[in-house]
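Q: Structures follow.
None of the figures in this text is laboratory data; all of them are computed from the coordinates on show. For clarity, every value in this text was computed on a predicted model and none was experimentally measured. Cβ atoms are built from the backbone, for glycine too; each structure is taken alone.
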Structure I
Amino acid sequence: MLTDTHAHLNADAFNEDREEVIARARENGVTRIVNIGFNRETIPTSLALAEAYDFIWAAVGWHPQDAVDMLPEDLGWIEELCRHEKVVAIGEIGLDYYWDTSPKDVQDRVFREQIRLARRIGKPIIIHNRDAHEDILKVLKEEKAAEVGGIMHCFSGSWETAKLCMDMNFHISFGGPVTFKNAKQPKEVLQKVPLDRLLVETDSPYLTPHPHRGKRNESSYVRLVAEAAAELKGISFEELAAITTENAVKLLKLT
């Protein structure tokens, strides 16, 4: 019983074999998938996927890389879609200082607007954070994001950052990097995160775990992430899978 809390199965990388990829996930014990729509193009296709499969849910939000393209009516569109029974979170939202595609002030505004929306309608949020730890924490605190909580997606920060996020009602999610031999910090942080705040994900088709690194990622590989996490935690794979699924079900109401 595994839950992939972050996937992009609507991506073009799956156009040739999407049904087979989803079937492989089921064969590998994946019982729930949260698929992310993050801009004008991917939100409708993510929602369509959630409507087509009873074990797939959707999150809708505006990615910081695309912040410059977001119009006021897009925020209203996201709010409207959040009434859909298969939409479980607003995301992925946040700040990305690695890719220079949207000015920082625009990213900040769009991020804050979506947190305020989440608080207004009572939806958890899924956070994208790339090279922006300090500013992410600042915005989450100032916008009272603890009221809704959510997920720190594919966490890459320090243990100190993780503690501050958990203090603000966030779960810490890990993906493929915890299987990499040289990924010291994610492994150390995962070992310290309490089991009741831990989640696993793939971010497929990105961040493919070992031994498939360099190839396309897919939801079935969340098993490899969970196996690595279980070893780091010193518990059985079955226990890790059950606990992380329970956490996801409770947080996102994946009923």
Structure II
Amino acid sequence: MTGLWTLFYKELLRFWKVSLQTILSPVASTLLYLLVFSQVLEEHIQVFPGVGYTAFMIPGLVMMAMLQNAFSNSASSLIQAKMGGSIVFLLLPPLAYWEFFTAYVAAAVVRGVVVGIGVLLAGWWFAPVTLTQPLWVLAFTLLGCGVLGAMGVIAALWAEDYDQLAAVQNFLIMPLTFLSGVFYSIHSLPPFWQALSRFNPFFYMVDGFRYGFFGVADVSPWASLSIVSGTFLALSLATLQLLKSGYKLRN
């Protein structure tokens, strides 16, 4: 287990040493959405009874920031190691593939949680929100960040350069997070887009996470938990298999 903890600690130091870029910057960027939308739409939209639009947005923005940064952490670290050649120092030690996976995903979860806490604390200045179901918040936080951490590892293994990784982030991760119900309830959408939204696993992460704050959700939180858990399990198994085979690492 020494190798696992050492790699995990190294990954923590990697993003903490540049916290201005990895933590403060995404917090500030996310708050810009809150600043703009709260000023424009607060008096015009109420999604849930008794919940202002600004308060409604805060959990969604927190989850969006956590997901994007969890993906970015594992993906950027691994692609830099591949492109810079330092990946050899991770392959030479007797480090099991499951330790490799656990360290990268756990570090991604930590960064996602740190950024999420920053967004939540800053969001309270705009509209205080209360945790009504903290266990639901915790469950969707860990599972959501775990899913994106695993996706980041897969994307970095597949990508052969920074452009390919950026394409995954810009054309897959970014649209899925923005279209996950962060800024709206899917019940406000036309039937076709409502049905399409249900195929987006990020929607269930945001909806279940928001349920932990307001006790209200677009779908059953148990259904969301099942889908997110299944997604995490499937991606974890796929990632472990890729690491075990040495996919685009050993060559």
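Q: Comparing distance in nm of label points 7 Å out along Cα→Cβ at positions 51 and 99 across structures I, II, which is largest? Numbers along the way, then the final one.
A: Working: I: 2.6; II: 4.4.
Max of distance in nm of label points 7 Å out along Cα→Cβ at positions 51 and 99: II.
Q: When volume of the Cα convex hull per residue in Å³ is compared over structures I, II, which one is greatest? Spell out each step's value before the answer.
A: On the way: I: 113; II: 125.
Result for volume of the Cα convex hull per residue in Å³ over I, II: largest is II.
Q: For relative contact order in percent (Cα under 8 Å, 6 or more apart), the calculated result is 26, so let me know which of I, II that is. All intermediate terms of the calculation are to be shown ahead of the outcome.
A: On the way: I: 20; II: 26.
It must be structure II, since only it matches.
Q: Given structures I, II, which gives the highest value for distance in nm of label points 7 Å out along Cα→Cβ at positions 131 and 243?
A: Values: I: 3.4; II: 2.8.
Structure I gives the largest value of distance in nm of label points 7 Å out along Cα→Cβ at positions 131 and 243 among I, II.
Q: Assuming -23500 is helix-only ellipticity at 222 nm (-39500 (n - 2.57) for each DSSP H run of 4 or more, over all residues; to 500) as calculated from a single structure, say which of I, II it is. Before the final figure, lay out each step's value.
A: Numbers: I: -12500; II: -23500.
Clearly, the read-out refers to II.
Q: So mean count of other Cβ atoms within 10 Å over residues 163-170, computed for just one structure, reads 18.4; which one of I, II is that?
A: Numbers: I: 18.4; II: 14.5.
The read-out comes from structure I.
Q: OK, next. When FRET efficiency 1/(1 + (r/R0)^6) of positions 19 and 211 (r between Cβ atoms, R0 = 25 Å, to 0.05) is computed for each of I, II, which one produces 0.25?
A: Numbers: I: 0.50; II: 0.25.
It traces back to II.
Q: Which one of I, II has FRET efficiency 1/(1 + (r/R0)^6) of positions 27 and 195 (r between Cβ atoms, R0 = 30 Å, to 0.05), as calculated from the coordinates, equal to 0.70? Mind showing how you got there, number by number?
A: Values: I: 0.70; II: 0.30.
Of the structures listed, the value fits I.
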